[in-house]
Structure P
Amino acid sequence: MMTIRLFARVLATGVACLPIAAFAAAAFTDVWYPDGDIRYYIDHGVLDPHAIEDTMTYLSEYTPITVEEKTSAGSANLQFLNGSSGLEDDGKTPSYWVQNRADSDKKIKMAATSPLSMDSVMHQVGHALGLVHEFQRDDRDDHVAVCFNVDPVDYSPLGGIYWPDPYYNLSPYDQASVMSDGHQSCVTRLPGEDAGSRMYEYVGNPLSVNDINGLYRMYATEMGSNDPGDRFGAAVSSGDYDNDGFKDIAVANVQGNGLWLSFFRGVATDPAENVTGLEWMPWFKVELDDDVPVDARVALASGDFDGYGTDDLAVGQPDYDHKRGRVSILQLTTGPEDADKSDFERQFAPWGHKGIQHRYDLSPEDLELPSTQSPPELGAALATVHATDDNRDDPDDLRYEDLLIGAPGASDDNKGPVAKGAVVILQGYFSPLTSMRAVLWNPKATVGEFGAAVAAIPGRCALNGQASKYYEDFIAVGAPGNNGDNGAVHIYGCATAGGGALLPPPLLKSSYSNTVGSRYGQALAGFRIHVSDSSSKSYLAIGQPQYEASDGKKVGRVALNQILNDGSLSFVNGYVPSQHDGADEFGSALAVQQRPYSDSIPDEAGRETFIGIGMPGAKVDGVRAGKVYVWRPFNSDGSLHNPASVIEALNPDPGSDTRFGDSIATLRQLKDLGGFVAGAPNAVTPGDGIQAGQVSALQNGGGPYDWDGVRWNMNQEEHGDRQPTNR
């Protein structure tokens, strides 16, 4: 295992288990610590300082707040004193949050009890950071009943005579917020309101999920600078990397000579906000490699590869080590038994922790892939496959996911030096280094870039002549270089484990394109639609980015095929944009998002399907700025649907390409909040005129085709969206 350089200030750890839903507090716009930097001192009169020290450590490891303990009050900007609990001086007025208060006057008194609790310390520090009681929000009457105001400052709603300052609600109302602690005798939850919880694996946490996420909205800071030549958005992926119930975004950036990964955390918004329920804040950044070419290729895929219930991230570097290639498996969260965790780290949920717990680098030799004849380009394509575990009758069994790894330059040492291409199926488990694996070789004896694209196709596999009782994934492999770039796609059955080995699935069918130079199979995306409790249909979208339209221009095409039980491709529909200029590369990147047709139809009974299609060569105002198409191939009644929503690049620069849609991924399983995340690695970032790249989260605005107006944009210099005004 290699070390990763951490860009965030502190490396934190956590454990993985069941997600919970919880929400955050309201905040003032003027606060004591507008830069999120606390230098604290504990007065010797405080009888038990451990809860204070643990609270501040927790803040540094799980939130964007930075802390440093000082040995003297004169060098601190927060003092903890012995006395009646609360913020000191001036009573509790809005002025208490104003930044012009001198550092020497920023004090919190803690009652002289032993031991102190982290909850009580966190509540008071939350006030100092700008958080008020949750039950003082303007919408509190929809969620709680508050008793007669014997202390109007403590219980009056925001916006009233006692709390006139402007404020923000940072998320949906949170019954579990630490900012509601200590007031239960006067605040009663209304009937039907979810009580929420800060529990995780039977242990209470100092902050709820959205207490943490709310602090990120206030205090998250940029993770780098936009420098000319950066390729922020060279690859994108999404997953719930810290088990807080919200999908996060991972972005690859080729920056200088290094390959960096930037993580943006998903946060829930208040229903009153003019957004669709989810936004993304800067989280942390790591350097994966410090020696890469400026045009280095990168592939990303998210999945629960270790079975702990939280998403991990796979990173492919096909150009690594003179195109031998490498795949890195990054575990952001691991189980509580992880030997690397301290006792302090074991007891808390992973919500908000910053950093990589474990990294496993896999070479061609690690995956039993020969590399003596030609460089394999390992990691050129990645895809997540549902688990091959055949013991799913056990409800406690781990539900890990497997990983497909493309190596289009690989050659079989037993059959000569021809670079035919290969795909490695890596079984997900605790450690990728000890996992079982199988290798698929190009069934054709000629060069074809087999493995340049890989995809899972959810479907029912036939095992020993009988249909499996569980839905497993077919495997699709693209070979866009087959027959002089005409292209090919090969469909395999499901890999199964037996005799202590992973058995390669059989080749079911192959589909060869006769369209000259179309690069059929350069991008693939599979999905399934259930038509009844006992019947489903599986589909595969196939990109042909060099397809020539009827007007003679190479625009690209996406072919939609149903996958039959024998693996045959039955053509359903094709899409070629009517507006194109040639060299549009339509279909060079694909992703699929599905959600229920309605609240009355369960997820697994019927799904509305959207295919995200990258078109990075498309012109916008004469510049190849790129576009993303969101194609809904079926109407709700199952009939075919041809129009698509077209999303254009932001602020195309007249002097350079943008390549919006060069990378695209699904915002995983977000249902009505969901959509796609798309990279524009050559984009000029707004405001600074620097060509450094940009990423957009594309969300559905509510209607079946409402995609073009709802987006959240990110670059390296993004920060929290609810920052204090006195920052």
Structure Q
Amino acid sequence: MKLPSFLYIKKFVILFIIFIFFAQLSQVIYFNKSFFIKEYDINYWKDRYEHSQYTLPLSKRIIGDEGLFAYAGYRLVQGDKPFSINVDKPPFGKYLIGFSILAFKNPAYYAFLFGIGCLIIFYAISINLFKDKIFALGITTILFVDPLFFTQFWKPWLDISQLFFLFLNVFFVIKILSGKNSNIILSILAGLALGFFAEIKPPILFPIIFILEILFLLLRKHFKECLLFIIGIIFGVFIPYYIYFKEGLGILEILKFHKFMTSFYLQSQIVTHKLAIWQTLLTGNFPDISTGLLDKVSEWWILWPIITIMGIIQTVYILIKKNKLLIWKGISIYLLLTLLIYTFIPSYPRYLIIVLPFLYLLSANFLNQIKNINIKTILILLLILLGFLYSFFYNQPNLNSTIKVFYYSFSHQYFQDIFQENLAERGKPSMTRDKFRFLTQESLKNATIKAIEIKELSRNISPLRQKGTISFEVKYTTQDLGQFTQKKIARIVKEDEQWKIIWDWNLILDGFSEDYKIETKIIPGKRGSIIDDSGNVLVADERGYLISVNPEKINLVKEQEMLKLLSRLSKINPVVLQNAYLENVVPGTYAPLFTLYLPLSSVLQNKLLIFPGIKIEPHNARIYSSDIMDSNSIKNTIYEECCTRIYSAYNYHGVSGIEKKYDSILWGHSGGTIEIKDKNGKTVKNVLSVDRIDGDTVKLSL
């Protein structure tokens, strides 16, 4: 028996959508397989967290949300208290990430499983709303090809699990409102899902959803369901704190935590760029939190402004029509209030993950009103195809991202991060991450490298985009011998569909090898002295002292007292000094902090040496012996010196007063060489040679 032609078309539509759905799933897994096959390295992430901005506020060794949440999740499932880490976020989502690390030794599976779960529940919601399985499958697939959604499938952010429980809550409420009979289980499950939703991220949207759903249940006279719904919420909110109840703590402590979390965000200093969320939706640009300059939102695609406009129009239409289903009115009110809240609070493009699905639903409701089934079907298939093709190009390995991370880590000497994140297995040094870090960082320290700047020159990528080279220029600034520049060529290759760098020791310094040593010889030179008309020395380069700290030796009980003394001597904020010796110091070594600008008395020396971990050693210093002269009139003008103040006649210049007025006369500096030597002590390469210059004395008439 021959099937009618419309059944053939229907069958084709189903097969096409299913094919695209699984093709999208396959490319998400294929292009991001490196996230799934790499075992979670707890030692690395522990070190990364403890030296990040979350532990050291001034640290430039930034850890992203995915790294923070994964580490916090691991800590929580190991038994840490919910209030012990990342306390500005509720614990439930982090527990889920931690369980993924325990079960799969990888946090990415948390994201993937909840992503799949979101698609399944969204499909179920769509069926209940549209009563059409093919249409529901089409809308679900359109959501799946949205970059903001599928990029949640491998990074352990909290948003994807929060979206899952929101979907689950909405699905159960739809079933309750559409049913004629009482349903105890669904009511409890709906509340439980909303309670879990509230305990994943700060529950900013919880009051809106709670009030709407309670109101709708009461309007339908579901009084018993309403009570069970509230009971479910209570269980959902308090289950993540089971460990606290087990230890005898009560509800009061939990409520205090939520009060703290609320006050944390109310007192936050994050700048609010009003209307930023609308710029993101309509133009794909988002203002930088600190500068306000617009940045491109990488996940944005052309469908966002379309569904935003269609969704808003449909929302207004639904709210003014009396015969529209209650659930549609609820979705419309939720969407409007959520967008309103996000308009006036600090928000990021990623937050739109709990907005976009409802824009898709409302736009689909708008589209569903098209009477011509052929036009409607063609539009859905076209959107699915365009989304799939766009996501294919979006999923291609991002070379810019890899190179940006490499440049940042190199310029800040975070070689442990380069080893962990940037290096290809092919040609990777046969040593541990810690040894690689020690060798690279210690070599640059021996070369007295204090700052590194990188400027990219060119890229040469193969036609098949599987390998290539990056040419860049590195400007090194030394402590005493000035600056020098070297050109580098880094080989890059795709590995597990991610761009990686093939390590070459020449990237550290030209001619360097892992078996070689760096040796620096300094011939001391001086900036000129300043004397008065009686011949009294007001300021001069003299034998002074450098103060260093070994963070492994300090007494933590007396650390704050030590910092106060160091701050008074250096005129550097204690928090800044602490960052200098904690952020990126090679284990077992001292971090140089500052040179004294006044003579060091024996009394002061004894006061310093009371504290374990402090080292005082001779160092060329600018000594101010007169109140007429201000030590702040001379500063490092060659490179940004964030957290230290170590005098160098080469790098320091007058910025005010006498030091500035006579800077060209006074300026002088040390000479010397930086050489690479082999294991036998033979010079392999002369990296830098500088002649010593002594500045001239300036005599003042006072």
Structure R
Amino acid sequence: MDEGVWQNAQVLTEFIQQFPLDSIPATTQTEIRLTYDDKYIYFCAKMYNKEKDRKYVTPSLRRDFRGSSNDAITIVIDSYQDNTNAFIFGVNPWGVLREGIISGGGNSNGSFSNDWDNKWQGNAQTYEGYWVAEGKIPFKTIRYKEGSKAWNFNFYRLDSETGQKSTLTPIPRNYSVTSLAFMSKLVWDEPLKKPGPNISLIPFTSVNLNRDFEDPTQTKSISNLNVGGDAKIALSSALNLDLTFNPDFSNVEVDEQVTNLNRFELFFPEKRQFFLENADLFSSFGHPLYARTFFSRRIGIARDTIKDVNVQNKILYGARLSGKIDNNWRVGLLNMQTEKNESIFLPSNNYTVGVVQRKIFGRSNIGAMFTNKQSFDGANESNGFTGDNFNRVMALEYNIASSDNKWIGKWVYQKSWDNEKQPGEAAHSGWVGYRSKTWEWDWAHTWTGDNFNAEMGFTPRQGFFRINPKIGHNFFPNSGKINQHNLELSNETFWVENRRSDFNLTLTDDINFKNTSQLEVSLIQDYIYLFDDFDPTNTDGLELLANSDYRFNSMEIEYTSDFRKKISFALSGSAGKYFNGDRFNLSGNINMRFQPYASIKLNADYNKIFMPSPFTSADIWLIGPRFDLTFTKNFFLASFLQFNSQSENFNVNTRLQWRFKPVSDLFIVYTDNYATEDLSGRFSFQEKNRALVLKMTYWLNI
């Protein structure tokens, strides 16, 4: 900080607490300095401590760290000034970097993603009584409109010593620390110029060995060599074209398994890098869990109707145009082609998505989306495929967000078309919420027709009407160990075929302590009417008969400890009636941190379901230890083991990653799956499939 540029820079200070209190100065203050040249924007931050010689908290040396119990300084940049989307760049005291994107105004944890990667530089150094971080962010990394005169920005700091979150621009504690409704102005002394040619090529090569032990014709491992790559082309400083050829996602971490006691499909988030930038532009249409217009994970995954399992469907190529035309208009266009798979009677499909969004008022917007899934292959009678098959959806949406963040919501209408025109191919959803410091309430409803079909979306059920009202009150004690507790009453009710099919009433008290731990207690009443036979254990037991109904009560308790400790845990339990039986659940995780080089996390979930004779009772286990070793800031080893008694499967996923240059990696990935029961039902390990992948990617700026 003794460099002349920082000695002469304006100092931004007087950070305000956001947690556990707000509107008062942070106990440990922070100083920010900013400058720029024709290629980069630079920041320098000085974070003071209470104690001169203190210990900092980090989960590891792995890039893209996350968690409110760490130490970090983060800059939030809303270059569009729409208070809806932003980029974040953060550094911790070890010089570990993270970058990510914020969407939807930053109003919830789900609006922040650190799966987005890009090139920038940063580092940190600790001193007696404080630590310093510097960052160097290329203008090419940030999407913005040429000629911009100002950006919105904010800084927030996480301080494990005091357990405080503090921000440069004050944010009320009833909102997320990433909320984009509360920002300062970064005013340029002259309009920003176009950052020059911005083209990145990211070629890859991979070799994989795999074997399917369940296929008797495959007596040895099959070797494959893959070559492909991505390209990122900035058509303007705010509009980006992404291209991919023969993509390979073998280095993406496997999904975390869950116990499925549901009658419907489960949702798993997108993790593939190609789909992440401006992902909110494509994924926000419709209801996220019941009638989502577009879900990118539908691309590259198909159903093997012979084995009744999901399988990978190779993507041949793809292109995605997304970004801003100006401060009011956002556009997106995606086109991808998948490979034909004759062994499972799957045609080659083309996936096309077009979306346009117009900002109105301060932070609201209206938008339209069109999706088209179509195959041009000939007919295949053995699979019931008629040729020239298509599925199309049109969606119109209005997103509401007041300038003070108190009113939020959306309204959406969707219409689907297939080869055969049928009635009931529409859907609509509405949601509105109010947030003040002490009161929160929501009203939401969703309706889907009997034949609404969004094959590129996420629609786990059809032909229902749903309402979901909530009301909550926040209490903020003036003293004691409790920072906040929220008392909430919520109801979710479904109607199918003109009768109530599902009803859930939940009363929850959510208590946040000043040491960052949390306690949540819920009383729950459920009602379910079965239209189809259903096994409540999902273990192929005797099914409850259709046209029967059940009402049952239960109680849930969840406690999350102070994650600043080297050993921390989260524990939850529930007990009560379950259909015509009883259910006891105990789940949680324990984290052990050997800072900063290793962490071990053990996840476990146990369900004991008691069903009266002749129905099947069940003991369902899900155990998943995770080992994360970070030898340096560029060399990592992660191993994730999962045992799922419900699916009778044991899975091993181990990834060795060497980041030999910024955003350029060498991966070695080992995956192994075992069946855990033999034909007689006895516990055993039987090999199902195994794969070993060597993959290298290289990020080249032109």
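When distance in nm of label points 7 Å out along Cα→Cβ at positions 50 and 554 is computed for each of P, Q, R, which one produces 1.4?
Details: P: 6.9; Q: 1.4; R: 4.0.
Considering all the candidates, the number was obtained from Q.
Taking distance in nm of label points 7 Å out along Cα→Cβ at positions 66 and 626 as the quantity of interest, name the structure among P, Q, R where it is greatest. Spell out each step's value before the answer.
On the way: P: 3.2; Q: 6.1; R: 0.9.
Comparing P, Q, R by distance in nm of label points 7 Å out along Cα→Cβ at positions 66 and 626, the maximum is at Q.
Quick check: -15500 is what I get for helix-only ellipticity at 222 nm (-39500 (n - 2.57) for each DSSP H run of 4 or more, over all residues; to 500), calculated from one of P, Q, R. Which structure matches?
Details: P: -2000; Q: -15500; R: 0.
This value belongs to structure Q.
No value in this document is a laboratory result; all are computed from the given coordinates. From a predicted model like this one, the values you see are computed outputs, not experimental measurements. Cβ atoms are built from the backbone, for glycine too; each structure is taken alone.
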